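These notes open a run of structures that come right after.
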Structure I
Amino acid sequence: MTKNHERINQLFEELVPASGKAESLAGELVRAMARIGYRWYNDGDQVGIGYGRETCNPAARFLIHKGNKEVSDLAASIWGIYSEEVYEKRIDLLAGAVADYVESHPELRTLPTTDMWDLYDPDEDMDDWDEEEEDW
C-alpha cells in the first residue's frame, strides 16, 4: 500500500460511516477512492474492464463528476487501462489528488452529497465477461 492510499484510509476512518454513503461530499469522495483502491488491491478489479465495470465504474464516475479538475481528469484517465502497472500508478496519483483536495478544502466536510452508487449506469456498468466468452 502506498502513502497516498494510507492517506485515503486515514480520511476514510474519519469521514465515512461503517456502512452506507457518507454524509459529506468529502466523505463520499474518499469512499469512492477507497472503493477503487480496495477493488484493485484485493480483487484486481479495474475501472471499465470486466467485473470492475460493476464494482468500480460508479465510484470513478462519482470522482469525475464531483471532484475538482485534477481528480476528474485522473479518474477519467484510469478508465479501461489494461496495463496493470500503468493502472496502479494512476490510481496512486488519483488517491493523492483526492486526499489533497479533501485536506485542502475543509468546506467539503460540510457539503451534503449524493451516494456514489446513484451514478450506476445499468447499460454500461455490467461485467462483459460473459460476452467475451461467447465470442470465443
Structure II
Amino acid sequence: MNINIPAIKAEVEAAFAEYEAALVCNDVETLDRLFLNAPTTIRYGGGENLYGYDEIAAFRAGRASADLARRLERTVVTTYGEDFATASTLFYRDSAPGKVGRQMQTWVRTDDGWRVAAAHVSVITEPE
C-alpha cells in the first residue's frame, strides 16, 4: 500500500480545508455535502453521538452558529492508497482558554469526491 501519494494527499487536504472553511462560517450545505450520505456514517461530538447521515444533518441544521472561529495546530493528513485517508488536528478557541479540541476524521473517496465517513470531536483541558 502506498502511503501519502502526493496527488491524493493534496486532494484530501483540499477537502479538509473546504470542510474547515464551511465549519467556521456555518455553511451547513457544504458540511452536509462533505459527509458520506449513508446510515453507516458516524460523528461523535462534544456532547452528542450521531449515527447515520440523517442524525448528523439534523444536528448541523440545529446547531448554534456563534463562537465557531478557531485556530488549528498540528494538522496531519495521511492517505492510504488512493481511496482512504485520515485527518487529525488540534483546535483552539479564544472563548475556551486552557482547553484544546481534538478532531479526527476518516475520509473515503466516492464517485462524488472525498467524504467524511466517521468523525470524532472532543475538548479537554490543555495538558501542561
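Bear in mind that the values in this text are calculations on the coordinates, not laboratory data. Note that this is a predicted model, so its numbers are computed, not measured. Cβ atoms are built from the backbone, for glycine too; each structure is taken alone.
With helix-only ellipticity at 222 nm (-39500 (n - 2.57) for each DSSP H run of 4 or more, over all residues; to 500) coming out at -19000, pick the structure among I, II it was computed from.
I
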*Where does the value 0.9 come from, among I, II, when distance in nm of label points 7 Å out along Cα→Cβ at positions 34 and 114 is the thing being computed?*
II
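For which of the structures I, II does the calculation of relative contact order in percent (Cα under 8 Å, 6 or more apart) return 25? Mind showing how you got there, number by number?
Values: I: 33; II: 25.
Label of the source structure: II.
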*Could you tell me which structure in I, II was used to calculate distance in nm of label points 7 Å out along Cα→Cβ at positions 82 and 106 as 4.8?*
I
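Which structure, out of I, II, was distance in nm of label points 7 Å out along Cα→Cβ at positions 18 and 66 calculated from, if the result is 3.1? Could the numbers behind the result be given before it?
Working: I: 2.2; II: 3.1.
The read-out was computed on structure II.
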*Given a computed value of 10.6 for Kirkwood radius over Cα pairs in Å, for residues 10-49 alone, which structure among I, II does it belong to?*
I
